[in-house]
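Pasting the structures in now, so scroll down.
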Structure 1
Amino acid sequence: MLVALAPTAGSAVDPVALLHFLIPRMPHYMVPRYVRVMASLPKTPTNKVRKVEIRQQGVTADCWDRVAAGIEVRRAKL
């Protein structure tokens, strides 16, 4: 799963910190593997995000990979 986001002006996104925030709050299968930080998200003339365009680009060279960074997410045992 890929998550694409654009930080607000003057701020930065740390993919590791983002994942450590998401892991306790999401089911293991929803935690994204790829994080893509973009300067701005592609928008339509009515200012909606063009999700199809992001999906078509897929995983690009500027995507951060959770597995390559050594962060593994597993299902918690009950």
Structure 2
Amino acid sequence: MCNKYKMHDGVKYCSEDNLVEMYLNNTWRANLAITGAGGLPHFSKAGNVVRASTSVRVSMRLPPNMDAATAAKAI
């Protein structure tokens, strides 16, 4: 499982020393990924200010036994 993706030297996977946890994290547990964002300033100019708008696109992986309608209501 640790050889699934090529990693840079010195980089480790989360739970690399516990393959059971690694498997559960990659299959049975939910995962949220930010796949895009708009309206954000460049990090070098970012500050704690109010912007007119910010948009974010996310991808949510649900556990196999989770009902998608129930998850949508929770989100």
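The numbers here are math on the coordinates, done by the rules we state, and not lab data. What you see is a predicted model, and the numbers here were worked out from it, not measured in a lab. Cβ atoms are built from the backbone, for glycine too; each structure is taken alone.
Structure above, values below:
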| read-out | value |
| --- | --- |
| Entry that produces 29 once relative contact order in percent (Cα under 8 Å, 6 or more apart) is calculated, selected from 1, 2 | 2 |
| Answer label among 1, 2 for the case where distance in nm of label points 7 Å out along Cα→Cβ at positions 44 and 60, calculated from the coordinates, equals 2.1 | 1 |
| Label whose coordinates, when Rg and Dmax of the Cα atoms in Å is calculated, return 13.9, 48 (choices 1, 2) | 1 |
